[in-house]
Structure P
Amino acid sequence: MNQESKATSIKELGSRIKNGTWLVMFAAEWSSPCMRQAEILEAVEDSLREMGLKTAQLSSENFPELAERWSILAYPTILIIRNGSVKCRLIGVQSAESIWKAADRINKKQN
């Protein structure tokens, strides 16, 4: 996944996510399902960007405070966040179509 968010701290990442619409995937580096999900996200990343979404993939091991704040209990978990507020939560491996549909639904609510 082409990471637009290469934040080095929770504060920095939090300030980026406050603006715009983000698709954030929480993953565990050791997880096979997370690796599959990353591949699927790469396949739809260009269309998500065309919708105006920014993307980030976070290791729950590197950002445990964010995982706790957003109640990440399973991996992978995808959050669609608009202006700092979680608008959609997808848990487990999702198809490219279900990711795109969720993003499109959130985008339509914005317009």
Structure Q
Amino acid sequence: MDAKNIFISSQHRLKDLDWSDLIYVGLDHEKANEYKAEMVAEYAHKLFDESEVYVIIGRHDSHLSTLDEALSKVSTILKTADVMLCDTAFTKAMNFDMIGVMSFGQKRS
């Protein structure tokens, strides 16, 4: 699936998720080097059952990636944009905001 279709699919298919409360994960900037990569990875590995996820940044930059590779790039992406990781079936997702918080969600049963 190309970037545009990943983005559009995520906008339509992730509407019915039950989202967690916001969780502070920190930032990795020159003034705030406090990104909690281990905590984020722990949540991600509990949530996602598969090794590949979609990295959703925008209409032009979304792509398929391995979970570990995506997790290693989240703090860098957050310097310039919000980012979402979701499984290939669009039933589970993690949303990261540039202010240093994340939430995760799953489709309602």
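So the values come out like this:
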{"quantity": "Structure (P, Q) behind the derived value 12.6, 38 of Rg and Dmax of the Cα atoms in Å", "calculated": "P"}
{"quantity": "Read-out mean projected area of the Cα convex hull in nm², for residues 45-84 alone, computed value 2.8, structure in P, Q", "calculated": "Q"}
{"quantity": "Read-out helix-only ellipticity at 222 nm (-39500 (n - 2.57) for each DSSP H run of 4 or more, over all residues; to 500), computed value -13500, structure in P, Q", "calculated": "P"}
{"quantity": "Test item: distance in nm of label points 7 Å out along Cα→Cβ at positions 21 and 53 calculated as 2.2, pick one of P, Q", "calculated": "Q"}
{"quantity": "Value 1.07, calculated as Rg/Rh (Cα atoms, Kirkwood Rh), for residues 29-68 alone, assigned to which of P, Q", "calculated": "Q"}
{"quantity": "Of the structures P, Q, the one that 2.4 was derived from, the read-out being distance in nm of label points 7 Å out along Cα→Cβ at positions 13 and 93", "calculated": "P"}
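Rule-based calculations on the coordinates, nothing more; no lab input. The model shown is predicted, which means the values in this text are computed figures rather than measured ones. Cβ atoms are built from the backbone, for glycine too; each structure is taken alone.
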